[in-house]
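Right after this note come the structures.
Computed from the coordinates by the stated procedures, all read-outs in this text should not be read as laboratory data. Everything quoted here is computed from the prediction, not taken from an experiment.
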Structure 1
Amino acid sequence: MPSEVRYALVRKLLENNGWQHERTTGSHHIFTGEGRPQFSIPVHKGKVKPFYVKQVERAIEAVRKQQEEGDKA
């Protein structure tokens with residue numbers, strides 16, 4: 001399993017794909033975006049667990065596919 005990823009990289013990945021950092025509650029950073037699932041990303045010592053990174057990557061891919069299908073219609 002890959003090691004933890006820097007939060008700055010995860011945040012940039014989300015923001016470059018249409019999510020906005022809405023708020024931080026404790027160690028959880030909340031991201032939202034229109035037509036996108038909400039993410040609550042726990043951050044400890046500036047790192048994010050691989051499980052959450054995979055969730056983000058899957059969501060980005062799903063949004064891209066949805067947009068491509070919308071463009072074809």
Structure 2
Amino acid sequence: MQTAINLRFSKRLQELRKKHKYTQQELADLAGVGYKHYQRYEGENPPLAKLDFVEKIAKAFKITPSKLLDF
């Protein structure tokens with residue numbers, strides 16, 4: 001189950017990033033996270049997202065964390 005959630009979150013990140021026309025590098029920079037760190041979340045085996053990561057990404061997209069997690 002955890003893997004399914006991680007994959008859904010990964011797809012959500014990809015969808016929002018592409019919608020905003022950001023590269024992975026641009027989004028990582030906007031969020032203040034490392035590029036390689038961000039890249040892992042869009043990879044084939046994404047880790048479980050920690051709250052601080054979710055908050056940073058949501059802020060970069062100018063949405064609330066709950067909206068980011070609405071999938």
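Summary of computed values
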quantity	calculated
For 30 (relative contact order in percent (Cα under 8 Å, 6 or more apart), calculated) the corresponding structure among 1, 2	1
Among 1, 2, structure where mean projected area of the Cα convex hull in nm² as derived comes to 5.1	1
Test item: helix-only ellipticity at 222 nm (-39500 (n - 2.57) for each DSSP H run of 4 or more, over all residues; to 500) calculated as -14500, pick one of 1, 2	1
